[in-house]
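Below you'll find the structures, each written out as structure tokens.
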Structure 1
Amino acid sequence: MSADRGQRRTRAGKDVRAMIRGATMGHRLSNREVADILLQIADMLEIRGEVVYKALAYRRAAQSILDLGRDINEVWAEGGLRRIPGVGEALEKKLDELLRTGRLQYYEELQEEIPPGVVSLLAIPEVGPKTARLLWERLGATSVAEVEEAARAGRLRELPGLGARSEQRILEGIRTLYQRSKRIPLGVAWPIAMELLEQLRNLPGVEEASAAGSLRRMCPTIGDVDLLAAAKDGAAVTDAFTRFPQVAEVVVHGPTKATVILENGVQADLRVLPRERWGSLLQYFTGSKGHNVALRALAQSKGLSLSEYGYKRGNEEILCGEESQVYEMLGLPWIPPELREDRGEIQAAQEGRLPQLVELRHVRGDLHVHSDWSDGVTPVEELALAAGELGYEYLVVSDHTQSLAVASGLSAARFAEQRRLIDRLNARRQGAHILQGCELEIHADGSLDFPDDVLAGFDVVVASVHSGLRQTRDQVTARIMNALHNPHVDVIGHPTGRLLGQREASEVDIEAILQEAARTGTAIEVNGIPERLDLDDVHVKRAMELGVLIAIDSDAHSANALRAMYYGVAMARRGWANPRSVLNTRSLDQLQKWLRRRG
């Protein structure tokens, strides 16, 4: 086996920092885990543009460790690291630090410079270090989903050194990557499903069509794309489905069910039943399993049996053509799919306590957006126009502050210059009203990137942790607590720092953070980037219980990415959030009054 580009693919999706954290808790790193850390260092060095031999040195050492034939911990205990081919004095010190402490400072420093999402781009066949850096610097892409979106929009071919053929090869590489992946982000699965559903609804004889399963419940990650249709002639529908242009391979093809592999590698399943059974079919295949079990138990207590085909009372069959009828039969109101996780929703429905969930139409503005002044790719003026087209009253341009150099963070002087631009743009009154904010860096020691007199000049301050995410629970919690106690901090951004499939959440004590946010009146962000969706649904629900205000934001780095708000709203709905608990459902006047009271 060669410790080169091919191994990037085998370790795609691994969180090597989780290995390191495990080592600090007593888990001995294996040869494979140590090698993966060295290979990630090599990846980051190449992305950074270091001379080739530095990355090669780490790859050679990684290969030697894989081929060692002995536990590296035993070799280390014997003082024999230098006997491993490719391990010189400098690398010996790093391996000693790693195996002795479970941490490697050099690795952590590189991670602070190169976002993990950029390294993940190397898992795409046809994307090497130079291309990954180009995609990151020119498009702000830090996820495979963002690269796919840009490629499908034809934006990759416009980059230097790329072209239409390179763009197509990258799309093909993403398809191959998806075929290897077990789950895909909601933000990838949802547009795929919507395109297929539109085609299904246009087929002759199709009366209804819907997403189902974890996709309809808007879970953060999806296994397969589950689709349902109602039609008299199921065979005709499945026949047509297997011939859709997106289909690359037909796995199962029957009169009521079809399973296909799409061109992008995603599996899609379709089930078809008659229209008179649509309601029970939709309810059953939406799930979740726990919700359905509880619903069937309730039915049994009323002398009924419930399945995907409808109800039975003895020999009497009761059909449910509408999903609401499934719930009405049990004396319940219709329960939104996002709540169907067996987390008390049935009892709440029985007691009339189901929340009025926030909807996208309730959102009046976006509080966390990046422009081309820092690591975004869209000018401020274009962002405001795009926000206006979405119906927003206001948009907060919240570029990074100075310490996040990797994201071209701005100094106080640059922010002052940006303020003058924003004032000029607002005077024109085109698009959404622009508020100046910042994404304030919370340093590793808990201090903030700007003093209070500078922070006082911003309309909105979103404070976030980007580095040192592998600190201890007490350390990372104390950092956010310090930001919560600053009267100029209005929102805590993506509080756990997770990247789905790429990086685990930090050890932050979310319960303590939420309780303190309730006390200080600080909003907690629900970040709509599909790879983040941070705060997650479980903690959003806890925030609702504590009376914490949340801000649903897109964290957009381009005008198109403003639409990530949709996924943030979905996560908030899964957490039982109502419009009154969401800061940016307020009008501009109401928001500014809230901000003045905080100031």
Structure 2
Amino acid sequence: MIDLKSQRLELDSKKKKKGIIEEELQRVGVKEEDINITRELIEEEKTLLRGMLSVRDLISPASFKVNPTYLVLGQKFLRTIFVITYPRYISVGWFAPIINLNECFDVSMFFYPVKSAIILKQLKSRVGNLEAQIMSDSEKGAPRDPLRETALRDIEFLRDSLTQGTEKFFQFALYITIHADNLEELDRLSDQVEDVFGSRLVYSKRAFYQAEQAFNSCLPLGNDDLYITFNMNSSPIASSFPFISSELTSDRGVLYGINRHNNSLILFDRFSLQNANSVVFATSGAGKSYCIKLEVLRSLMMGSDVIVIDPEYEYKHLSDAVGGTYINISLSSENKINPFDLPRGIGGEVKPKDIIRSAVITLKGLVRLMVGALNYDEDSIVDRALLETYAKKDITPDSDLSQIDPPTLSDFQQVLDGMEGGSDIGQRLKKYTEGTFSGILNNPTNVEMNNQLVCFSVRDLEDELRPMAIYTIINYIWNVVRSETKRRVLIIDEAWWMMQNEDSAKFIFALVKRCRKYYLGVTTITQDVNDFLTSPYGKAIVTNSSLQILLKQSPAAIDLVQKTFMLTEGEKFLLLECGVGEGIFFAGNKHVAIKVVASYSEDQLITSDPRQLLEQEEAKKEFARSQQEQK
């Protein structure tokens, strides 16, 4: 009876309101016919809307069950946890462990600004009470209360900040709604979130008999149905901000990849840093060559010259696609580089005497690679023999270096044979002038670096010769770089070859330190992290490289990498578990999690995957066959 009566009263109320509206419309001059037409249109629109779907109909669940501590939304179980109090001090980024949980949950933050005048008035009263209590305790001879004194200092500091305008005051509400497939998983996730809060002395509770209001507070509607707030000023609220990832997006530069935390572009110009050097560390197959080839392709588009030392024939396809120069250095190759070459056109500020001295020091390092360690007497003999070898070709401190004919290794051996005590070293050099290895370091230079992309391949060289060849190639490149200042990038792949010998490691380190003056950026790539970082010169190279890219690491090397780059535990596990082309990108003082992404066309040019390369070769053969059939 009560329900029928209430429904009848509600119906009478609606009719009464409807009659009042119609009377009002007639009073202002609206005809009854127009009112009837309007009524019919409204009824027709209602009929139409009842047969239409809305976005709310599409996204709404099949069922909605409210329990005291959780909700059942379709097949999902949901529970909301809210924060009620915070410790006196909380560090920046304390909320990051919650955000980084690999679970499904919603986070809502509500900020209610409070006028500073209201808070200052209340703080003034609170200061008076605390000072009175402290003075009373002092007069009574009671021991001092550190809690009251700390509270007084905090309030005074907050009053000063609010008065000066450096801080604002807010009421802050934080809610987290957890999603799970069953009740057991929901309890486990709830305990996990509460444990993270508790480890930071943040006290939280689960919504009890307010599950529906808590769920509504986490919907993207901006409604706070719980209104459980905590008084906070600007600084601690800022520490709760969830998006704490650095961004490395600039107006110009090379696109290296995508920030894995916020999907922003990592767009960076390496030449904008204090030096343009970079290092790349990764295990085999982690995508380091793919990443660097993508940088090469995009650097060429930006107008930079790129020089590559390719130990595994990986850059040939890219070089051919962009019209680059690919130089194969081997015993049977026609391409030769003379280690005795000198830089030309270096400018009037550098004297020929200094250039010759620098060349002699570099050649002594090469001789040690070729013949082994030298004692003090042998070192002195090699030094004098090198100077005499240059003098034999009329290359002296008074010479014009633009009009010289540099000597060869055979000239150096002849000088050694004619010197007292030098015949033994000359005998050891015969392997490179007359013996098995005579076809690589004993000829005049016949290669040119007049292209935007130049690649030097050492794949066909024996392992014994490879360090010497790379040493000679880098020295030749260094001479060219010093002769003409241009924006260049030098890429040394598998740089650990050079770290195995002290002289070659020292040479690479000197190059990395000095290249900034000649507008050169050196990229060293290695998969043997232990060999590279255990070398003192390897660590120095990392220190002198403003750009650092760490991709997937092996468990054997991760501790050394963590110590060298001062990684957190989270970053350490990221490098152990990340996929191909994923890792951490360091640029100066900033670093972000990166994912290297290429377009389809770029991927076809830079891929090192044997399956893709085979497919490309088969496609080329099929295309050539079809062209031949058409002819």
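Values quoted throughout were computed directly from the atomic coordinates according to the rules given, and no laboratory measurement underlies them. Since the model is a prediction, treat every value here as computed from it, not as a measurement. Cβ atoms are built from the backbone, for glycine too; each structure is taken alone.
Numbers below:
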| quantity | calculated |
| --- | --- |
| Structure with the greatest value (metric distance in nm of label points 7 Å out along Cα→Cβ at positions 141 and 157, set 1, 2) | 2 |
| Origin of the value 80, 62, 49, where Cα extents along the principal axes in Å was derived from one of 1, 2 | 1 |
| Identity of the structure behind -13000 (criterion: helix-only ellipticity at 222 nm (-39500 (n - 2.57) for each DSSP H run of 4 or more, over all residues; to 500), calculated), options 1, 2 | 1 |
| Given 10 for relative contact order in percent (Cα under 8 Å, 6 or more apart), calculated: source structure among 1, 2 | 1 |
| Comparison of 1, 2 by mean count of other Cβ atoms within 10 Å over residues 437-444 - largest value held by | 1 |
| Read-out mean count of other Cβ atoms within 10 Å over residues 301-308, computed value 13.9, structure in 1, 2 | 1 |
